[in-house]
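For reference, the structures are reproduced in the following blocks.
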Structure P
């Protein structure tokens with residue numbers, strides 16, 4: 001089953017949910033606030049996508065934590081993703097075949113979910 005990770009109040013997550021529901025695609029929603037993901041999940045994603053794609057530098061959490069001033073390397077970004085899920089760019093979709101899609105891009109979704 002497809003898993004969609006994010007938070008229910010995120011506009012991009014809402015778009016992804018709407019897209020999947022409109023096409024009657026079964027999925028499981030995992031809300032970071034209710035069910036935080038651990039390092040094992042982060043590491044599984046990082047096998048498929050670069051940390052720069054997964055690490056959200058545009059969100060409130062990144063700014064609040066003042067992480068830009070730390071000039072984080074990839075290992076440090078991974079560590080932050082593990083302890084602060086709100087730094088994960090949303091949504092993250094895991095398909096049945098293990099593909100990981102980060103962010104909402106309607107054209108890409110149309111290609112993948114025909």
Structure Q
């Protein structure tokens with residue numbers, strides 16, 4: 001029984017210390033999605049095909065599986081584990097032609 005006590009104590013201390021967060025851990029910036037700038041959106045014009053829009057803005061991050069008349073360009077940026085910044089552009093189509101878009105852009109894209 002006395003031989004088992006040091007082992008149990010060691011395992012207990014390892015479990016407690018393993019759950020502690022080390023304050024000096026480096027946290028990386030995380031960015032995901034499509035970076036779309038206002039200059040890119042200004043290039044869009046009525047009557048452009050979906051392929052033309054994709055050439056201008058890039059391939060959309062997601063597409064609506066229930067409605068084929070829109071593309072979503074999403075972008076998120078998290079600075080060192082802190083606040084998450086979000087940007088969203090939705091492009092609407094009539095058939096296969098560009099109709100309009102809505103955009104909520106970041107004031108400044110952190111990746112640039």
*Ranking P, Q by distance in nm of label points 7 Å out along Cα→Cβ at positions 27 and 67, the structure that comes out highest*: Q
_Top of P, Q by relative contact order in percent (Cα under 8 Å, 6 or more apart), largest first_ = P
*Thinking only about percent of Cα pairs over 19 Å apart, which of P, Q has the largest value?*
Q
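For the read-out helix-only ellipticity at 222 nm (-39500 (n - 2.57) for each DSSP H run of 4 or more, over all residues; to 500), a value of -10500 was computed from one structure; give its label from P, Q.
Among P, Q, the structure yielding -10500 for helix-only ellipticity at 222 nm (-39500 (n - 2.57) for each DSSP H run of 4 or more, over all residues; to 500) is P.
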*Rank structures P, Q by distance in nm of label points 7 Å out along Cα→Cβ at positions 51 and 83 and report only the one at the top, that is, the highest.*
Q
*Which structure, out of P, Q, was distance in nm of label points 7 Å out along Cα→Cβ at positions 3 and 43 calculated from, if the result is 7.5?*
Q
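Given a value of 2.6 for distance in nm of label points 7 Å out along Cα→Cβ at positions 75 and 99, point me to the structure among P, Q it was derived from.
Comparing all candidates, it corresponds to Q.
None of the figures in this text is laboratory data; all of them are computed from the coordinates on show. On a predicted model such as this, the values are computed, not experimentally measured, just so you know. Cβ atoms are built from the backbone, for glycine too; each structure is taken alone.
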